[in-house]
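Next up: some structures, all given as structure tokens.
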Structure P
Amino acid sequence: MCAVAAVVLPASAFAQATRTWVSGVGDDANPCSRTAPCKTLAGAISKTAAKGEINVIDPGGFGGVTITKSITINGYGVLAGVLVGGTNAIIVNAGVNDVVKLKNLDINGIGTGLNGIRILQAKSVKISNVDIFGFTRDGVDVENSNSNVTVSVVDSDIDTNTGAGVMVAPGTNRIASVMLRRNHIDENGCGVVATTFGADPAFNFASNCGTASSASGISGRPFVNAFDNSFSSEAGAGVFSRGNNGLVRIGGNAISADPFGLQLVDAGAQIVSFGDNYFAGNTTNGTPTSVVSTG
């Protein structure tokens, strides 16, 4: 009987909870409960069941994390900091049917971090009320290669990143469907980028908004719907589309103080406008491939 108890007790001690907690004064040796929270998101995620939720008790910096399952991370009501240097802040590499929600987070690359949120695989990723800034690559980087993905970014601030505010660069024959709504995407290398040919492997963001050439051999299908956003004071284009399958639909956006408001590269790239975007102070506003009447 004693031998059986010795086996059962450790198993129960490591059972995953559907809701866990992190705190600035927590400890990853804790079970991540409300009264004994963890210190980091990485510590909490291993103790959180699939489809569960990590919540934040009080202000703090909770470190980077790799997400491999359906989960919600919610920092509502406090300064939920994800501060990293020299690496990616949040990597989403979950299952093809997994849903990931990232809400109310402050993601700071401190000038040396790579990508704010890097999405490699999931069914869908929902990002809301998130600040992403100070990264040497992209604020949100969508580079799914094994399956299709749907991404939404709403009510967020994405600024002062060397690369794109939002890079949409799916792998060959993969679809990335991205919705941007009510975001401030300002002072990045470029605002939103949709590319058939993938991201530049050399991370040269000064050329073609950090997209690879057709010689890369990638042929993805990026679809972006951007409504009611600000794309302002970028180093390059506010809205950029490249390659035969690149499609960005724009409506109700303020596109201002950019060298290129809209930029198309390579035959077949599309920017479809609903005709209600506001352009001001761009060196070149650019011209959409078509305008859809809303009347």
Structure Q
Amino acid sequence: MTVATDARVEQIVGGRLVSRRRVDRGYTPAERWVFLLDDHRSVFVKAATDDQTAGWLRSEHRVYEAIHASFMPGLIGWQDGKRPVLVLQDLSASSWSPPWTDDRVASVRQMLEAVAATRPPAWLPRASSSGFLERGWHSVQEDPRPLLSTRFVSEAWLDVALPALTDAADACELDGPNLLHLDVRSDNICFRTDGSAVLVDWNLAVAGNPRLDIACWAPSLGSEGGPQPESVLPGGGREAAFVAGFFAARAGQPPVPAAPAIRPLQLEQLRHALPWACRELGLPVPEGG
């Protein structure tokens, strides 16, 4: 964070900076800070560090500007430019999972119902055309070496399971009329003091099938001691296969220098999404699962 960025934030919020602290949560190279102001307000600041994060922040700001809902942090201000700055409600007093309790699981389910019931802006892309979900099991078919390099699956297992996983993922309905966050994970969910859930990081929002948001959440829930995916999305074989394919096509790819934690995260999600898909489809669970 530079002196110039500090001045931009002060201009946006109309207050003077007293102190700031870095927020380490998040997997992209965008900078995240909590600013304490001289009028005792605190705000959350997200600043772009490159062209990619600048594009993500513009997308996220557009969603916050169009949708005002209790399941989102409040938009305080915005300044575009080569390196945009987004200022949001500070959620530092909120709690983050894990641990997962029955009440927290119920709160997220209620929150995702509210998300799905919210009319998406007309300009949001459809899930199938957003570009974020393009690579899956077909990419693994074309080149299985990255996935095999994780040693989570074997070549013999892949020969047996890949056709069924590909067919199920292809049959997954992506599009629909509902608002989707498309990146529902525990690190993007917090809980206010009243127990209500809030969803952050809206740069991937699309219009689509609301079962996708639940399917995206389910593997991280299972990896952190929460309920198994089947209990939050019954009959989710197609969605499980699709989400597993998303992670299978990425987990073994080369590290992302600006975001080194991404590949380990994707592998951890795969370790829970793929066994879920196999159980739903009656396939053998991979050796690593």
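Where a number appears in this text, it was derived from the coordinates with a stated rule and is not lab data. Fair warning: this is a prediction, and the values are worked out from it, not measured in the lab. Cβ atoms are built from the backbone, for glycine too; each structure is taken alone.
Computed over structures P, Q, distance in nm of label points 7 Å out along Cα→Cβ at positions 110 and 190 reaches its largest value in P. Among candidates P, Q, the computation of mean count of other Cβ atoms within 10 Å over residues 78-85 that gave 20.0 used structure P. Which structure, out of P, Q, was semi-axes √(5λ) of the Cα gyration tensor in Å derived from, given a value of 35, 20, 18? Traced to structure Q.
For relative contact order in percent (Cα under 8 Å, 6 or more apart), the highest value in the series P, Q is held by structure Q.
Out of P, Q, which has the highest value for distance in nm of label points 7 Å out along Cα→Cβ at positions 38 and 126?
Q
helix-only ellipticity at 222 nm (-39500 (n - 2.57) for each DSSP H run of 4 or more, over all residues; to 500) computed as -1500: which structure among P, Q? For helix-only ellipticity at 222 nm (-39500 (n - 2.57) for each DSSP H run of 4 or more, over all residues; to 500), the value -1500 is produced by structure P.
Using the calculated result -1.16, -1.27 for log10 I(q)/I(0) by the Debye sum over Cα atoms at q = 0.22, 0.24 Å⁻¹, for residues 54-165 alone, pick out the matching structure from P, Q.
Q
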